[in-house]
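Please go over the structures that come below.
FYI, it's all coordinate maths here, none of it is from the lab. As the structure is a prediction and not an experimental result, all values here were calculated from the model. Cβ atoms are built from the backbone, for glycine too; each structure is taken alone.
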Structure P
Amino acid sequence: MVQIWKMESYPCGDPRLPHHCFPPKKYTPDELTKKTGALYFKLDLDDPLSASKRIAVLKLERNLKKEDTYTLDAQSTIDFEEKLLELFEELEGDEQARLVTEGAAYYDVEGFDGSWVRILCEYGDLLIIPKGRPHRMTTTSKNFVKVRRFYKDDEEE
């Protein structure tokens, strides 16, 4: 089951740590959508036919024309620490979708009230980030994630 929570107001230290606020405030996928506009889905990647159909519908419905696969791995990614810093910078842009196919990552999306919501995305988790919504990402402390990224154009995260 996906884990979604309100981040502490001024996170400091390693971004690969959970950064819960105190007391912890967890959210459901519906609350995530109400607070940020982001959408969450769970795909059954162990059923390739079902997953490919769901992805095809997603791309068609949301006009996502480009995709790539991005791997971030402390063992093989050149300049891994620099990549982490780069990916943790706040971005805005066109609507985009992220599907975790291996490992895990934290995606942070800014809420309509200015607070940040953290989503722990693992195998089969699909996150759709709306156009213009500030967001960022990092790996968990395991330092490995493989993500299929879907875009409207050549924009990259």
Structure Q
Amino acid sequence: MGIFDFVKSVGKKLGVVDEEPPAADELKKELDSHSLGTDKVDVVVEGDKVVLKGEVADQSAFEKAVVAVGNTLGISKVEAGELKVAAAEAKAPVFYTVQKGDNLWKIAEANYGKGKGAKYTMIFEANKPMLDDPDKIYPGQVLRIPDLAEA
């Protein structure tokens, strides 16, 4: 499903050196720590790009896997063309990069329409366990935006 862009200078620090990409085994450990069902996923680091290969159970796990490794300090791209979704119907994922001054309410209204800010809880739930508090988002962070039909 392509290559996804992230901000290299922001995200969770896994490695020893700032802005240097972490080793593949560190990223795999981080990915598996979220219990997304990524045991059949291999992680390869090529410079500041991560390549995900293997299989996940559904679209949600696919998108969460991309976001989990992409929001890591030192990673600027995630290539997921070889990451397959076991469920038959795979859709193009929707991601949003947090801007200065954003909050989940504003992001919900921007993606779902005016008056639908209360749907921010869907965005929060869709990004768990990577997000543990709806008020703790930061500029440059990439969030998964679920389809309203997932509600």
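In terms of distance in nm of label points 7 Å out along Cα→Cβ at positions 28 and 84, the structure with the greatest value among P, Q is P.
Computing distance in nm of label points 7 Å out along Cα→Cβ at positions 12 and 60 across structures P, Q gives 1.8 for structure Q. If we compute FRET efficiency 1/(1 + (r/R0)^6) of positions 44 and 124 (r between Cβ atoms, R0 = 25 Å, to 0.05) for structures P, Q, which one ends up with the highest value? Going through P, Q one by one, FRET efficiency 1/(1 + (r/R0)^6) of positions 44 and 124 (r between Cβ atoms, R0 = 25 Å, to 0.05) is largest in P. The maximum of relative contact order in percent (Cα under 8 Å, 6 or more apart) over structures P, Q, that is, the highest value, falls on P. Could you figure out which one of P, Q the value 106 for volume of the Cα convex hull per residue in Å³, for residues 52-115 alone was computed from? Label of the source structure: Q.
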